[in-house]
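Listed after this line are the structures, all set down as structure tokens.
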Structure P
Amino acid sequence: MNWDDLRIFLAVARQGTLAQAAARLAIDPTTVARRVQRLESSLGATLFEHTPLGHVLTTRGTALLDQAQMMEEAMVAATERGGSAKGIADGTIRVSVSEGFGSGIIAPNLADFSNAHPGIVIELVASTGFLNPSRREADIAIMLARPKRGPLIVRKLTDYGLGLYGRRDRTDISSLSVLSEHRMIGYVPDLIYSPELRYLDDVPGNLSASLTSTSVNAQVQLVRSGAGIGILPCFIADHDPALQRFLSEEIDIRRAFWLVIHRDMRGIARIRLFIDWLDELVAKLRPLFIGLR
């Protein structure tokens, strides 16, 4: 059985479509289809059902998935633990993280890690939604909620605070009772990808946003422009000279970031190095996450 065919089989099983698997593997979709067919022919079994929603594993495919994952784990252990043959950690790390944490915390400090470990390539995926470490879409994920299942190692990275912010020259935010008179900025309700982002549910008054965006950075810019007021992460807003926090005693929302990796990645040198660096960074920036009051 060809390991490379199994690797492609795993990508299709995890991604759900030939196109997505091809994009993940950086090869052509026709090559993916041909290699899956070759594997099916060698096994004398159909591994996927072709449905309108994508490729769904058959019973034989599900059985093969377990075996292929064990082979993959052994391959990782044999080739990657401890770093390269020269004793220098190298390879690629794909990090999935929320837009705010990625652009506000990791990106401004990532040069330090890269300078210390030039052989490690970082793919920082900072966007709405998260890639899934269980399906090996990402090597490391920093998530807003603790995953409930999967072959994962999960721990809290840090708590963080959120507050109500407006432009610094505003003088009309004096109490909770006046908030309904002001334009609120927030997330697009039906495009919220995590319940933890429903910040307005934590504010008294049954408020709703009339200017919305899927991007926290866009929300910051809306608040900075004077378009309205909004709930923003303290680690972004407290250090923006154009912004001011209002009603900090009344509105003090708490959330957490969770560090998530597949359990088979824990012994890989480059993963250990990145997590150690991230822990040190978060510890150094702890006051940013707590928020100024």
Structure Q
Amino acid sequence: MTELREWFRRLKDKLVHILVYLALIAALTPLFSVLWEVFRRGISAINLDFFVKPTPAVGEVGGGVANAIQGTLITIGLASLIGVPIGIITGMFLSEYSETRLSSFVRLFNELLNGMPSIVIGLFAYALIATKIGFSVTAASFALALIMIPIVSRATEEALKLVPATIREAALALGMPRWKTAIFVALRGARKAVATGVLLAMARIAGESAPVLVTMGYWKWWFTGFDRPVAYLALNIFLFAKSPFENWIALAWGSALILVVIILGINVIVRLLMREKSL
């Protein structure tokens, strides 16, 4: 009887292991299918011209997406300059001053902003900025910054919660003001986790096309000013993929591959930062 019970126990253990591996395969299959399809179709478009030449005109052979890469970096950089400081300050306030009444309102607003559809945020940025100065890098960066704020804020808040209270108490006991303790002690101790949140927010906005389409529109030339539009990789993918020109479709797949590589690279950096933190 004991042997039979032990046999059933081992059988159930093996069945559970098989089910777990099947679930893992089912979860990873779509991901690797997408990655393989993007790599297979996009690698043929990758060459020197792809990185040094701008978007070709209609019917023109060759060309690249150098202007879109430039525009993406500029737009993400400006969005980060707007969104990252606000997100970090918000996260610090929610962590260090959570007992205040205002913190409840800020947290609610943060959650609402995090769940807001990106197209709605784009429409808000269009009404606030694009209607005043036209389609521009500034309007698109503002929309993307609004998407970044709740992500960076949540990451900062959670990172600061991991800093031991004894460190704060030691700084306060030495006469350091509370706001200085939050900035120079708590935030410094959580800087790697905060940097992780910033990188994840940048990876998130790198793939956004809806708010960029609403606030900046399509542009195939180089950067000419913050009050003018600029090319954007995610928007190029959206527009080129449905075009009737084979050259543009190839550039769309190549742009998708570059964007996936950028996002994967950011996630690898995040993993390395978290691994170093855990060690």
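Tabulated data
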{"quantity": "Highest-scoring label, criterion being FRET efficiency 1/(1 + (r/R0)^6) of positions 17 and 233 (r between Cβ atoms, R0 = 41 Å, to 0.05), among P, Q", "calculated": "P"}
{"quantity": "Origin of the derived value 21.4 (mean count of other Cβ atoms within 10 Å over residues 9-16; candidates P, Q)", "calculated": "P"}
{"quantity": "Origin of the value 21, where relative contact order in percent (Cα under 8 Å, 6 or more apart) was derived from one of P, Q", "calculated": "P"}
{"quantity": "When mean projected area of the Cα convex hull in nm², for residues 25-192 alone is computed for each of P, Q, the largest belongs to", "calculated": "P"}
{"quantity": "Computed -10500 for helix-only ellipticity at 222 nm (-39500 (n - 2.57) for each DSSP H run of 4 or more, over all residues; to 500) - originating structure among P, Q", "calculated": "P"}
{"quantity": "For mean count of other Cβ atoms within 10 Å over residues 153-160 computed as 23.2, the structure of P, Q it came from", "calculated": "Q"}
{"quantity": "Test item: Rg/Rh (Cα atoms, Kirkwood Rh) calculated as 1.10, pick one of P, Q", "calculated": "Q"}
{"quantity": "Among P, Q, structure where Rg and Dmax of the Cα atoms in Å, for residues 57-96 alone as derived comes to 14.4, 43", "calculated": "P"}
{"quantity": "If percent of Cα pairs over 17 Å apart, for residues 121-264 alone is computed and equals 69, the structure in P, Q", "calculated": "Q"}
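Every number in this text was worked out from the coordinates using simple rules, so none of it is lab data. From a predicted model like this one, the values you see are computed outputs, not experimental measurements. Cβ atoms are built from the backbone, for glycine too; each structure is taken alone.
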